[in-house]
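I've put the structures underneath this note.
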Structure P
Amino acid sequence: MLLEICANSFLSAKNAQDAGAPRIELCCELSVGGITPSYGLIKQVVSELDIETLVLIRPRSGNFQYSKADFEIMKQDIKICKDLGCHGIVSGVLNLDNTIDIERTQELIELSKPLSFTFHRAFDVVPNPVIALEQLIDLGVHRVLTSGQQPKAIDGIETLETLKSQANDRITILVGSGISSKNAKRFKDAGFNEIHASASEIISTATSVYFGSTPQTISNVTEIKAILKQINS
């Protein structure tokens, strides 16, 4: 089983590499579900670390229905990620009714080639995941990050197992949300091949009227190693 760490900083990415994780999804602002990281961060991670790096392309927080300006930004972000030497793209677009925007998602996939393409957790708000999964397979998406349409993957495991059976190795079901060393083996035992975790620890709870009250977190080496031990035993 492969462990992907959701890394929100250079230190989180380095901790993932040092702990032995094979891959990261690089992003920032996990408190709002993650948005595209800065290009300085992407460049530093790709140039100084050896870990496989997928980059989240999400221009803002909120829903996954994007304006023309949003979409143009996303396309420029993908081009820059390719120029910087990233290994994969994580993105996706929905229609106003939360069904998959086939045309725009396909455009992002084509632009991302030859990099791998992961459809992110926008999948968890689609009205019919069975139909949506077939659409992603037809589009050539490599993997879909999902919690089984529940806040935590452990609560969506029945849906996840249904999706895995439907996928039948045509697309990878990347299980994410609430994955830890306490439950990672549950997903391995269920036959999943990839899991996604932030393995976060809080390093600061400082608050200010100027920068808000969101705790500062990093991915923890000890927890990453503990997850790896669970899924490799």
Structure Q
Amino acid sequence: MTKLRVHNLAVSLDGFATGEGRTFDAPFGHAGDRLMRWFLPTETFVASTGHEDEAIGAGTHGVDDAFAAATQRGIGAEIMGRGKFGPQLGPWEDESWRGWWGEEPPFHSPVIVLTHHERPDLSVGETQFLFRDVLPVEALALATEQAGGLDVRLGGGPTVVREFLAADLVDHLHVVVSPILLGRGVRLWDDLEALEQRFEVEVTVSPSGVVHYVFTRDPQ
């Protein structure tokens, strides 16, 4: 059975999963790279982007890399919000924007981009972006069809993840709490009181200073 999975969703100690003031040059707004500093040195990130440098070589192993690598296993499609695809708001006035990932995005599968404004579908490398104005349950049905029997990854951002959690559609939720305070931005946990009662929760502390929380849907 196809599962809906969230991986590597980083939040600050005060619950923000992205900062304020997002732009084309700052995908996380004023948060910069602080939410994802645990992820950037991992072998998984380095291998997928080629961002090797003298300090990290081919990338680090260990707890953080094990969690980072899990996001790629058994995934046949992704759902993301418009904000993850780009910082534009309102009608698509400039359709030349093709995402932050260059000519070979890391998805290599169909990606459902949720938007209230019509835009033609887009193929970039091995990835096809399908722009749809649909409810969460409809988006999951479409992504499941596209996934070919594999799981579907819910890529974010936090508003989209919160909507799918509120609709009780998420089977696996991996949240990484980073020891920083952002003070402003977009929060993850609002209006999700007692969410933990629907899941089994495992906690893993990393030497990098982050804490990995894995919520797995309770089979009962």
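Using the calculated result 17.4 for mean count of other Cβ atoms within 10 Å over residues 76-83, pick out the matching structure from P, Q.
Working: P: 17.4; Q: 22.8.
Comparing all candidates, it corresponds to P.
For relative contact order in percent (Cα under 8 Å, 6 or more apart), which structure out of P, Q has the highest calculated value? Kindly include the intermediate steps, with their values, before the conclusion.
Details: P: 20; Q: 29.
Greatest value across P, Q: structure Q.
Given a computed value of 1.06 for Cα Rg over 2.2 N^0.38 Å, for residues 60-139 alone, which structure among P, Q does it belong to?
The read-out comes from structure P.
Using helix-only ellipticity at 222 nm (-39500 (n - 2.57) for each DSSP H run of 4 or more, over all residues; to 500) as the calculated read-out, with -11500 as its value, let me know the right label among P, Q.
Numbers: P: -11500; Q: -5000.
That value comes from structure P.
Where a number appears in this text, it was derived from the coordinates with a stated rule and is not lab data. Everything quoted here is computed from the prediction, not taken from an experiment. Cβ atoms are built from the backbone, for glycine too; each structure is taken alone.
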